[in-house]
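Some structures to go through are shown next.
No value in this document is a laboratory result; all are computed from the given coordinates. Here the structure is a predicted model, which means the values were calculated and not measured. Cβ atoms are built from the backbone, for glycine too; each structure is taken alone.
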Structure I
Amino acid sequence: MNVTVLLENSTPSSRLVAKHGLSLFLEAAGTRLLFDLGPDANFIANARALGVNVVSADAAIISHGHDDHGGGLRAYLDMTRGVRDEASVYVHAHAFDRHVSGTAEQHRDISLDQTLADEERIVNVEGTWALGRGLLLFSTMERSHPQPEGNGRLLEERDGEFVPDAFAHEQSLLVTEGDRHILVSGCSHAGILNIMDTAEQLAGAPLDAVVGGFHTTSPSAGDVESEQAVRDLACELVARRARYYTCHCTGLETFSLLRDELGDRIQYLHTGSVVAV
């Protein structure tokens with residue numbers, strides 16, 4: 001599988017825009033996919049600079065209902081309308097619910113644009129959803145490992161009240177190419193270890209690679225997981241055989257701690273990174 005990072009929080013390139021958010025262009029199992037669409041249209045501008053044809057994507061996936069991962073949806077729909085109408089956008093059935101960051105009394109809206117929820121190309125996903133060619137979307141509700149501390153500031157509206165977000169609207173992608181199994185996650189709000197457990201149960205085998213954010217940092221709130229929590233996570237990751245390609249909400253500070261334990265088994269992906277996983 002080839003991964004091109006169209007947008008992430010940082011970049012070493014003066015030609016590219018870096019913003020808090022995530023957008024990946026995946027070439028996997030004979031299919032081209034957009035995995036997340038960043039906070040706005042900048043993923044499209046970056047794609048042009050990188051020589052990536054966004055219109056060539058067979059489908060798009062939004063990992064969860066936060067605008068740093070799906071804020072570019074309108075721009076994507078507009079640029080492909082009439083030229084790629086067969087390219088569906090897969091979102092969880094609850095991704096367009098209202099989500100906020102902060103407290104019930106004082107918060108910032110981070111929802112997807114709800115006016116787009118009824119677009120014909122939107123496909124609402126629940127549970128597991130086979131995209132064909134070894135591609136499987138799934139949600140993670142069994143959570144025996146800790147979930148990120150940063151989830152504490154994230155709320156969803158339920159029955160007219162703001163309550164802690166259960167992240168039922170989060171989905172991840174399992175890619176099977178031959179005998180290799182690769183997990184792609186957005187922010188891993190359910191906990192990266194829990195998501196890996198679910199992916200391995202679905203695959204019936206250990207994962208060979210994991211791509212995505214681990215939510216050990218919450219830049220908007222200035223929160224970082226405790227050093228002990230990150231080192232505990234690193235020890236768990238070391239015990240598995242996968243290689244890790246992380247970005248976005250992992251954060252560079254906690255990445256350095258993870259690298260202390262994982263060495264060259266973990267790599268940070270910036271805007272513009274291109275890797276064969």
Structure II
Amino acid sequence: MNVVRAAITQTTWTGDKASMIAKHVDFAREAAAQDVQVICFQELFYGPYFGVVQDARYYDFAEPVDGPIVTQFARLAADLNLVMVLPIYEEESPGLYYNTAVVVDADGSVLGKYRKHHIPHLDRFWEKFYFRPGNLGYPVFDTAVGPIGVYICYDRHFPEGWREYGLRGAHIVFNPNATKPGLSNRLWEIEQPAAAAANGYFVAAPNRVGSEENEFGDLAVTFYGSSQFVDPRGNLVGPMGSADHEELLVRDLDLDLIRQVRNDWQFYRDRRPESYSTIAVP
């Protein structure tokens with residue numbers, strides 16, 4: 001078997017950036033102690049989910065990919081021999097910001113980044129105030145654990161990107177989130193399994209957990225955790241994470257299942273892209 005041990009994390013906002021960074025360093029070290037080979041943190045992992053409000057002071061959480069946070073975790077990745085997916089608030093230049101996930105290989109090299117394509121703008125998810133839409137496509141990164149992709153939170157509602165990753169050869173797609181109760185509850189149960197089964201790969205979806213009233217008071221939302229791993233048949237790999245407390249979820253993913261499932265179903269053989277005449281029409 002070609003088994004990869006993977007981890008995802010869920011936690012709430014501690015109240016300051018330094019302690020959030022320290023908490024995620026601890027998550028990485030704990031994962032490495034359990035022989036984890038790849039880890040993904042939640043969306044915007046070192047800060048609050050500031051989309052709850054529209055406030056320019058949160059622009060200060062943005063930093064470049066070669067800034068101190070990615071640099072620190074890249075060194076840690078090399079020390080721990082651990083592939084890392086780091087969802088950050090990226091500053092390309094002053095005033096030009098993206099919701100980004102940086103992929104770091106197990107030797108500490110920065111392989112590249114994915115920028116969130118689909119940007120919501122609705123009550124307490126005022127993301128267009130903070131982020132430009134992604135413009136780097138759907139890159140698949142050749143890591144020490146194999147080819148991986150990243151899709152971020154609201155992206156998951158759009159099946160086109162999931163299919164892009166399958167066509168580009170991803171074996172695991174990480175989907176870091178900041179998702180709260182409401183319309184999304186049922187979608188959280190079905191979207192990742194549907195994407196994994198339709199495309200024949202593993203999906204790993206960390207979500208924030210708990211309330212951030214320490215930052216936003218009465219405006220705070222309560223994130224429901226329930227982070228999940230899903231296999232290429234659409235089945236959960238182990239139970240979902242807790243709905244109310246922080247957690248490191250560690251799962252063994254048998255990548256040989258990808259070939260088996262794709263041979264069983266042959267969705268890629270039977271696709272008819274020449275007939276999908278309206279999908280790419282703006």
Q: Work out which structure the value 1.1 belongs to, where distance in nm of label points 7 Å out along Cα→Cβ at positions 100 and 132 was derived from one of I, II.
A: II
**Q.** Comparison of I, II - label where distance in nm of label points 7 Å out along Cα→Cβ at positions 28 and 204 is highest
**A.** I
